[in-house]
Structure I
Amino acid sequence: MRTAHSSNTTVRAPWCPSLDQAPAVRLAYLACQSLIAEAELTPKPGLVDRRSAGAHTDLSLSIMKLSAFAIEPYVCEMAFVSGGSHPSQALREQLAVIGRDAERAMLKVTNGSNSHKGAIWILGLLVSAAALQVHDEVAAFQIAATAKEIASFADRATPRLVSHGDIVTKRYGATGARGEALGGFPRVVDIGLPTLRAKRAKGATESVARLDTLLSIMARLDDTCLLYRGGEGALLTAKAGAAAVERAGGSGTEIGRQKLFHLDRRLLELGVSPGGCGDLLAATLFLDAVERRQNEVQADRSGSEDQDGAD
């Protein structure tokens, strides 16, 4: 779950690109739009969406959007410093410094709530990797592989703090966002993108395609957000519920929709939210847009019927 934190550290003013730095601006814009598209997608089980704050008490759709906008300039800086470079220890640590600045900016606009810490790590790596590519046409798996190479270098200046991810890794063995990056983002490249494109090819609406992509990731990811707040029971509930929607034909079928709302109610009862899955959905949308050479991520068009379908 995206949880509350406090910070008294002064926030560095965001870096401002010049007009000749359009590639970095475009990548950061796509990353920001991907975060907003993920937040707006409705109805998502346990997560913030157009209906409600989900299982969160410190977040809302408006806060998620503010957070995405606050992060964007720092992601742009990550893209700019990566251009013309290559994966290295120096680049990894430069990205880490910018990433910590992005976290401070996020905490400032959210009044201490962790809305996008995992997303800063994931999208920061992917944006950097995309900026390193020398050709306009590049496959998503190539970007993911480059991000894996960047992540393989240690951040020697990282603060010696025990994070929620550290606790979950020690207790359950789940590796979280760091493990996903070190594995080359398999839930994005091998699960998220194929599901998104297969659903589109079958004529699903974009909202249904994205929901089914989220569920496909949820059914297979050991989400550390779920483990931290609800333990193995919450994780198994989420994975089984997502798989049940898949077996019913997805969120676009009547039975699948019913199972989706049942899963939503169960996660709300448990007070847990699959935040890691949401971050990987945003990563999927980002890589999809980059690979297709788009200049924007299509806005979510989920209708009013989704607002109260869980009642």
Structure II
Amino acid sequence: MTLRILVALCWAARFAPAQAPVCTPVEGDRILGKDLARALPVFQAMPPETILGSTPTPGSRRTFHIPELLELAHRYSIAFNSPAEACFEWPMESLSRDRVLQAMRESLQAPDAHIDLAETSQYQVPRGRVEFPRETLGKPASQAQKDPVLWRGDVIYGGGHRFAVWARVRVKVACRRIFAVEPLKAGEPIDPRQVRTENAECFPGMETPGAGLLEGGLVPARHIAAGTEIRPELLTVPNDVNRGDTVEIEVLSGAARIGFTAKAESSGRSGDQIIVRNLSSNKVFQAVVEGKDKAVVRTDSIGSGH
């Protein structure tokens, strides 16, 4: 019985796959003489800063086989008669969830951000600094963010090399949201008494900048119903001229300038072309807005007399 077991073990050992040798970790861009000496102490006589080759990319190996080692030993007068080879590799490790979360909070500049780390890349990564840049964070379909979004990152290793990693996350940061307390008309300035703000949690980059949203003089781009959250996309820069406004018109013809008053038949901002009506002749023509309730006409742009 014992003999049978021994025979079985011998056959199993014969056909078992060979175990990969343990490689010496190296983290510089070059494999140096001192690295080879760590792997094979007999090469300690070699100058430590001798460049032997490039470090392999993470996940791969660089092996110095017997012929190469014999050549190096001959070059540096080293007695080498060992059958051992030397291999080198970047030290690899698992991507730590704690380091991922720390990198994300640093990127968001929000230590109290709520980050639900649903999934991360599972492959081994080189030792280095983990980064998740703010600009590589995906955007959810809505503020509610039911599903996690992709956030691409890197491990910075060696002399500034990048090794791509990723995660799927749900993220919320403290924010303030602003709501209409009564209907808001398109194009009309918003009175602070017409809105209210409240503390909330928002996806980064989708938060409303609170009351500051109204400080730039923005107006509703369309009617906003009471109770609606006022988002930046609902607001627009006010017109310099609105339909029905009285407009100061300046006509330019060479060095000559003529000024008169007209009524706006359309709306626009500086640089826009609008339709105006001469209050004296009741004729309409085109003019280019050049500021608040001001427009200019050049003689070659008049479609009909004024």
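Read-outs: derived from the displayed coordinates by stated rules, not from any lab. Here the structure is a predicted model, which is why all the values come from computation and not from measurement. Cβ atoms are built from the backbone, for glycine too; each structure is taken alone.
The table below gives the values:
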| item | result |
| --- | --- |
| Among I, II, structure where relative contact order in percent (Cα under 8 Å, 6 or more apart) as derived comes to 9 | II |
| Structures I, II, by distance in nm of label points 7 Å out along Cα→Cβ at positions 116 and 252: label with the highest value | II |
| Ranking I, II by mean count of other Cβ atoms within 10 Å over residues 140-147, the structure that comes out highest | I |
| Structure from which 4.0 was derived, distance in nm of label points 7 Å out along Cα→Cβ at positions 28 and 108, options I, II | II |
| Distance in nm of label points 7 Å out along Cα→Cβ at positions 68 and 220 - structure with the largest value, from I, II | II |
| Source structure (of I, II) for Rg and Dmax of the Cα atoms in Å, for residues 44-91 alone, computed value 16.2, 43 | I |
| Of the structures I, II, the one that 50, 41, 33 was derived from, the read-out being Cα extents along the principal axes in Å | I |
| Computed -19500 for helix-only ellipticity at 222 nm (-39500 (n - 2.57) for each DSSP H run of 4 or more, over all residues; to 500) - originating structure among I, II | I |
| Label whose coordinates, when Cα extents along the principal axes in Å, for residues 204-267 alone is calculated, return 33, 18, 16 (choices I, II) | I |
